[in-house]
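Any read-out appearing in this document is the output of simple, stated calculations on the displayed coordinates, not a laboratory observation. In this text the structure is predicted, and so the values were computed from the model without any measurement. Cβ atoms are built from the backbone, for glycine too; each structure is taken alone.
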Structure 1
Amino acid sequence: MAVTTLRGIDAVRSALGTHLGYSDWLEITQDRVDIFADATGDHQWIHVDIDKAKNGPFGAPIAHGYLTLSLSNMFLPQIVEVLDVSMGINYGADSVRFPAPVVVGTRIRAGAELIAVTDITNGVQTTIRITIETDGGAKPNCVIDSLSRWMI
């Protein structure tokens, strides 16, 4: 995938309302889910008990919602880079939703759209809507209105 490059604050402002592109596809493996479970202490059976999950509501283990959310930090730099600024700061999220589960063994990717740009002291704050989707899925898996600050 090609990275969208924005050079400076004016380029960020000019990109308002545009779709910035897509990340590469990533297969969600049971190993990744298990490592996340160990890191967070969330060992709920729908994530880590393969046999029980096969008979559960999704027919297989699913990734933690917060694992899916955290992958946005890997996907976003594959989609957009902002150059000619002194720094970029992750400022948080206005909203996070998990409309559909990520089944282990499926591939996911993110798309990003710049939906808001607000002037702040010495820079701009952006809202980038990151939509994580499963290959062939009917609904998105995670929708994040991610806030970033780009400083001059």
Structure 2
Amino acid sequence: MRKFLVVLDDSRECLNAMRYAAFRASHTGAGVVIVSIIPPEEFQHFMGVADLMRAEARERIEAHFEVFAKWMRDRQNVNPTLIIREGDPVQEILAVVNEDPEIGILVLGAGTDKSGPGPLVTQMSRGSGALPIPVTIVPGEMSKERLEAIT
């Protein structure tokens, strides 16, 4: 089965990337893999504090995932899976892609502020020529109705 890989983070544009991946998966019989990456700099504390922060970050990610997963299951008949990684976001995304040969498309949401589309979109598009899969960049301002129409 082909799978769409989408990144779960705290950005506004993440919502459109999730919607796009779910709509496309639903219309094509594909799956959705959601990856969330915890940057290593979040745990530059004493060991006990770092462990507590790591556990809290995982709980926050899992709760956020459940909101998207429920919507995908109930509205799109797609049952996503969650992968949580720690490390450099680009390296971890590439590792997930290389570990699962069924992942066929990386879906990213583009930011809409003046600073650009976001660091992840910028980094992934710079190296897109060497990626083993295509990248779909979803505009952060696109309406839900327009997303549904084009998928």
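For mean count of other Cβ atoms within 10 Å over residues 68-75, the highest value in the series 1, 2 is held by structure 1.
Taking relative contact order in percent (Cα under 8 Å, 6 or more apart) as the criterion, the top-ranked structure out of 1, 2 is 2, with the highest value.
When mean count of other Cβ atoms within 10 Å over residues 28-35 is calculated for each of structures 1, 2, structure 2 comes out greatest. Looking across 1, 2, the calculation of helix-only ellipticity at 222 nm (-39500 (n - 2.57) for each DSSP H run of 4 or more, over all residues; to 500) that yields -14000 traces back to 2. When distance in nm of label points 7 Å out along Cα→Cβ at positions 36 and 124 is computed across structures 1, 2, the figure 3.1 traces back to 1.
Matching task: 1.49 is the computed value of Cα Rg over 2.2 N^0.38 Å, for residues 4-91 alone. Pick the structure from 1, 2. Only structure 1 yields this read-out.
Supply the structure label, taken from 1, 2, corresponding to Rg and Dmax of the Cα atoms in Å with the calculated value 17.0, 54. Corresponding structure: 1.
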